[in-house]
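Down below are the structures I want you to see.
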Structure I
Amino acid sequence: MFERTNIIAGLEIGTSKICVVVAEQNAAGELNIIGVGQSLSRGVRKGEIINPQDVEQDVRDAVAEAEQMADAEIRSVYVGVTGNHIRSFNSRGFHRVYNADYEITSEDVEDVLDNAKAVNLPLENSTLHSIRQHFLVDGEEGVTDPVGMHGSKLEVDLHTIHGKTTRLQNVIRLVRATSLQVEDVVFSGLATALALLTAEQKELGTLVIDMGGGTTEYVIYSRGIIRHSGGLTIGGDHISNDLAIGLKISLHRAEKLKREHGSAVVIEAARDQTVSVTDERGWEVKRVKVERLQLIMSLRIEEVFKVIAEELEKEGMAHWLNGGILLCGGCARVPHILTVAEKIFQLPATLGHANAVSGLASTLDEPEFATAIGLVKYGALRQRKPVTQVSWLGQLREFIKKLVALVRSPA
């Protein structure tokens, strides 16, 4: 193993697995995946760390496996975060141009961006991402770079993703305990979208849904920019729990039946089928109707898609989706899940595959690796061009300064 200076690593701390992807970036900025490591996740529930000691060891194991495959040392990572504390919203900033000839300068752009970021977040929250959508000059939309244009009124639309500071700190503290540096903290749904979407899909309007073990994240891109993002604390583990309760079997056996006989729809061949449930000694303890098993699964999967569809309708986002839906995550492996997605959203649905990277072909085709690959792509983008937003670690330092000042201020 030797040290490389041009590697980027992404770390996903998921409910069902810990995953590390390592890529090498050449002079042209192209990424080549050279290592992957994963381990079972024992201390995460619904995307939240509940047992730091177990998670720390699982991260160490996944990192060691990735380092061995890549034959390189990992010193820093981009870390994905999720959970029910992550929120997002769109905001618009306004700035009056006072130059004599009304030519917009870079200082005007900085001022309007600052105004758009001046939103009242809950005191306990910090901004993860402030993503520029587009500018408006005297009401004209779709401007990507207003510098040099003439106008009296400059506006900008931002998409902001934020979360609870303490929960984000917990992730950073855990990763640093493994002797790794945290380059940045990234919303997992954003990373997944970066991994899967082509420029054409971003332009047409595409919904990315990542159904993992304990959470489901979703992101909409349209006309080349992010329009909306969100998440649910529902995932594959909830399907297994539904089966355990509905079929009156253990969670372990429910998970096994889900993998072997599961489906997102009740298939005709299953209507007269039964399967045997055995104990630890291999003795049959009961028989389960496959039709009932698949019905329970279909109801939960439909519920997840309906919740997302209702949210998009409420936010007025449904009309942006001319490019259809991309599914990824462990639940994307459930047979016939695309059929359910197409029925609920009334749009074509396909399985997402990582793009604009090369290397380990099996990794690129696995829906479970999309987030970690996206974290690597996020890191590559941050390193190739100037940073236009304060990193989350910078946001955290500012938050701590404000908190200290508040505590020290006289009553």
Structure II
Amino acid sequence: MIYIDRDLSDKISSLSEEYSCIIVTGPRQVGKTTALKKIMPENMSYVTLDDLEERRLAKNDPAMFLQLHPLPVLIDEVQYAPELFSYIKIAVDNGAEPGSFWLSGSQAFGLMKLARESLAGRAAILHMSSISQHEAYGSGKTEPFAVDLQKLNLRKKTNTPADINEIYRRIWNGSMPGLLSGRYKDRDVFYSSYIQTYIERDVSALVDVKDPLMFSDFIRAAACRVGQLLNVHDIASDAGISDETAKRWLSVLEKSDIIFYLHPYSNNLLKRSVKMPKMYFFDTGLVAYLTRYSSPEILANGAINGAILENYVVAEIRKTYINCAKDCLLWYYRDRDAREIDMVIESDGKLHPLEIKRSANPSSDIVKAFEILDKGNVPRGTGAVICMRTELSAVNSQNLIVPVWMI
């Protein structure tokens, strides 16, 4: 088993010199605990509230719990003991040293709610995603993805080139540390266990699911529609549930970081844009497992090959921001005339349109759709076609051609 260095580690360490409390959230099994234990100072103690005795003490006598675990301390799965937060708040307000508390948990929604209620303005809150393409296959430091020729040339030095076969291998393998590190060998067993654990622990904490198999069918129905406009009724019909139940369950998937949305870009001058978001999964390996693709080669030629590639690109761009602890404004555009731009990055007062294509030689006509944004009131910046070409290139002076491996 190998340890994969996390891009967020340096940010955690540097912020620990400024903040008394650091909170790291993220989906289940993305390596939060492993990364934190790898970089924590030698004098920091570790305790997990998965230990029922420790959890009982933290809930019933939080003051004694903190006396038994002197600072600095890493408390894992801290959301299981909300009673601790008021005591941590008191310690921070009384001048706890920077880096005194590292808190982590896999129920991101619950943990964020507790942080907002008790530690607002007192803690640095960071989100850890699953393994990024750069972390798994690259080297050196990373920066948020930007459609900028100079910055893209720098990315050549930190990312590893890949052809179409390698890209689909990365998509199919997914981004879970347990698999990419070599700890677990059987991919199907891993994902089957992951879903079962997720339903039993995370889903049940948010909604009452009487039939776990029905929820599994629901997740599969959602996975079949990655990269598409969200159609709740279609997902509900496939899963055999009501539209209202599907809405509640989609909210659960979003709160627990299984899915995320790209919302449509619009402004007062672009009145014909649609209002429905597009849905993506945080891990394409989970999508490939749920949709029953048994190999990268079959996936590369399957019915969802374009949609899952789009999911991969959107998720990877999102991770480059998350891993640098940067906010990002990511959109897509589609209007009632079916004119569409796969992704729009809003940065430094400009809109950067992106089109995602499976081809290695995309047509130059693709970038004509970018002109739609000129009707708005935010200037259009450099655009890009992200595709299977192996080298950085350009359509023209305003639009680049960026290989998928360079994200």
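Data table
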quantity	calculated
Which entry (I, II) yields the derived value 16.1, 58 for Rg and Dmax of the Cα atoms in Å, for residues 222-309 alone	I
Ranking I, II by Rg/Rh (Cα atoms, Kirkwood Rh), for residues 30-229 alone, the structure that comes out highest	I
Structure responsible for 21.9, with mean count of other Cβ atoms within 10 Å over residues 174-181 calculated and labels I, II on offer	II
FRET efficiency 1/(1 + (r/R0)^6) of positions 78 and 302 (r between Cβ atoms, R0 = 35 Å, to 0.05) derived as 0.30 - corresponding label from I, II	II
Identity of the structure behind 1, 7, 15, 19, 19, 18, 12, 6, 2, 1, 0 (criterion: P(r) over Cα pairs in 5 Å bins from 0, in percent, for residues 158-341 alone, calculated), options I, II	II
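Values in this text are rule-based calculations from the coordinates and carry no lab data. Keep in mind it's a predicted model, so treat the numbers as computed, not measured. Cβ atoms are built from the backbone, for glycine too; each structure is taken alone.
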